[in-house]
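Alright, structures below, take your time with them.
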Structure P
Amino acid sequence: MTAQVAITGIGAVSPNGVGREVFWRNCLEGVSGVRNISRFNTDGFMVKIAGEVNDLNLEEWVEPRDRPHVPRAVPLARAAVAEALIDAGLEPAKMNRDELREIGVSCGSGGAAQEFSEEQYRLWYEGKVKQCSVYVIPSSTPGTMASEISMHFGFRGYSHLISNGCTSSTDAIGYAYRAIKHGVMDTMIAGGTDAPIAPLIVRGFQFMRIMTQRWNEAPHKGSRPFSKDRDGFVLSEGAWFFVLENEEKARARGAKIYGRIEGYGATCEAFHRVRLEESGEEPARAMLLALKEAGLETKQVDYIQYHGTSTELNDRIETKAVQIAFGEHAEKLPGSSVKSIIGHPQGACGAAGMATVLLAMRDGKVHPTINLDEQAPECPLDYIANTARPLQIEHAVANCIAFGSKNSALVLGRA
């Protein structure tokens, strides 16, 4: 017998607002978190905008003496996890060791410690060796990201990091869902964190010519999924985490429930390091696999949270994948892309999208895809352009696509 998996807590640290309710209010109002980069001097850069988290005091989440020794993604994650725990009514500080052994961590991060490693190389090559961290090796290791969450809160169950590019947090949540569904764990802290805004990372994406260079003077207009004039994504950062629980046990303790995870699907096109295969078949199959596990027909889906990066290739092929998966229902299926509002937080993006779906279920209203002034002809579906919309959601799909030919999808349902 398998368990139902409930979401009982949500935490958000986003470029458009720190805290779940601030994040969500600004999503509904279409308030962009994209600004000119303040983290470093962008003179000589073709791209000068990003979605930075500027409203979080990092020293509240990492002691000043430890800040030089951990990636920026760590305090972002800890803050989001703390909010999710409070929301779920869980207090790790009051738990005994056996109780803490029953809580695991499944963290998704595409870049993980890249920003930290880049800084260590900079110090080394500038001859500032004494300023390098003594923890340069463990803190540069992606898996340590999950450990930093576990150590901060005292969790002694699973402590695993999934790094699959942009699908990282979707896969981490799917992994946590399966662990609870099959009775391996009762409670999982799952989500994603990424902080990739650093000079060499930005230059690397510039070389690939997949970031927008046209909106340096109007940053909030830069992320334009499905728009005719889109020309690339906007890099961003953030953390979104959830408390996932065995629903029966969550109800027994009186927890409020945002919704359920009902299915998870993942595929690989085995095609290219960065390009999507033109047919759209494997992203479509990932969504269909998730629906199959949920026991749902495509016509039962009320809403889709698109990956929607704002690149010409992704938006076009993702649209095609939705048309393949949903058939005639695709024409009537509303959806939106939170990346139009917050930019693209890499491996944390799937968790950001899942947060919006759950909050939309709660409130009966979905956020818009902003900056959609004129839809591209190859993107003819309903992307909820520019204005939030009332919508009652019973079942939704949160879709994700990544470098390396990876595709993942979650099906979320009202509890």
Structure Q
Amino acid sequence: MYQRIAELSAGVQDKIAAQRRDFHKHAESGWLEMRTSSIIARRLTDMGCYEVLVGRDVCDADTRMGVPDQEVLDANYKRAEAQGGDPEFLPYTKDGFTGVIGILRCGEGPTVALRFDIDALGVIESQDDTHFPKHEGFASVNDGMMHACGHDGHACTGLGVAEVLKNIRDQLHGTVKLIFQPAEEGVRGARSIVEKGHLDDVDFVIGNHIGMGQGRYEGADFIPGGGGAMATTKLDVTYHGASAHAAGAPHVGRNALQAAAAAVMNLYAIPRHGQGESRVNVGTLHAGTGRNVIADIAKMEMEVRGKTTEIKDYMEACARNIIKSCAEMYGCTYEIKVMGAAQTAESSPELMQRAYDLISREMPEYKVVEYVPQPGGGSEDFTYMMERVQSHGGQALFFRSLCPCAGPGHSRIYNFDEAVLGRAVRVFCSLVYDIMK
């Protein structure tokens, strides 16, 4: 059966690579993946064996984070229509209810969830002819949106997995949930899927990320496990003061810019936690209307991170206290909006070992390297799904599919070797079979 899975995975390679280029050309960022979601739902429905959930059945409305303004949502819906979104499923995505879940029921047995993120980044793609997507005619046509982190590949890996599992479903016992998750960038989407209850009955949850092998992973094809992503909270902070003439009546004003500037300086002075790494950053600060006017509004975008959820919570509590105190110091009011969040989590040792043994035994042509925890690093909201499954005794795995990449992730020249897609499909499907056979 593992050889059959290998043949089927190779058989979908060209099809999903072509779909990847289509998704890349029509990149859509978080909560705007309307065309993308409608096409995924169409493909799953056409396979004839999946129960397909779309729209408000996928995400809990109240726990979505960082949803764009209605004007942006409406404009992107119209664009998705113009760019060939599926007419049956596109209406379900209105107001940013993106994402798709495909459920394959194969009788009694464990429930396995597979997660594939689908959103692009707010990056302007390179138009240099040496950039492979530009040279081959599939660079993003959506200004300021680019698949610069491989999520176009993840989405198409999910479609390849769906097709292979369809063809071996008579060998499976249990239920498979294919979760095509919106808004991973900025860690905004996973929590709303978890809060909708989709992970509550899951025994195993598996995610994957395409990337370049570096250091001890140089030349490897897979790292069968992962974790250590820093817990994080993304905050938008707005200070409200009162404007006044800066020379004629400065005493009448309440300076929101001063409050924000004081907050920035003090945020960077938060004492670091003794039990592990922590981070704080203010990425943007916009304030004021003119050089001779006391600023009545100031907005900043910031984040905190921690090696553990507890350390992140400490950083966030300190940040909120500073934001409040600086507002009071300058007679301003303030508001805080949570734009994204993620926890920290580690892959389950049993499932990591299972994946390592499986790849080593059944795919000897691939180089597999054991996962070694690394210091620092980014954040990943798949941790919400991992934590929910592990909290009720299930197992979680986040593995890496490695390949040559052009440019670092999140850069305007990023691209990956599409040969990784079929390999990732093979590992996903082999793991599902190993669990559900």
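If you line up P, Q by volume of the Cα convex hull per residue in Å³, for residues 63-182 alone, the top spot, with the largest value, goes to Q. Each of P, Q could give mean count of other Cβ atoms within 10 Å over residues 71-78, but the derived value 27.5 comes from P.
Suppose helix-only ellipticity at 222 nm (-39500 (n - 2.57) for each DSSP H run of 4 or more, over all residues; to 500) works out to -9500; of P, Q, which structure was it derived from? Value -9500 for helix-only ellipticity at 222 nm (-39500 (n - 2.57) for each DSSP H run of 4 or more, over all residues; to 500) corresponds to P out of P, Q. Suppose volume of the Cα convex hull per residue in Å³ works out to 147; of P, Q, which structure was it derived from? Of the options listed, only Q reproduces it. Comparing mean count of other Cβ atoms within 10 Å over residues 215-222 across structures P, Q, the highest value is found for P.
None of the figures in this text is laboratory data; all of them are computed from the coordinates on show. What you see is a predicted model, and the numbers here were worked out from it, not measured in a lab. Cβ atoms are built from the backbone, for glycine too; each structure is taken alone.
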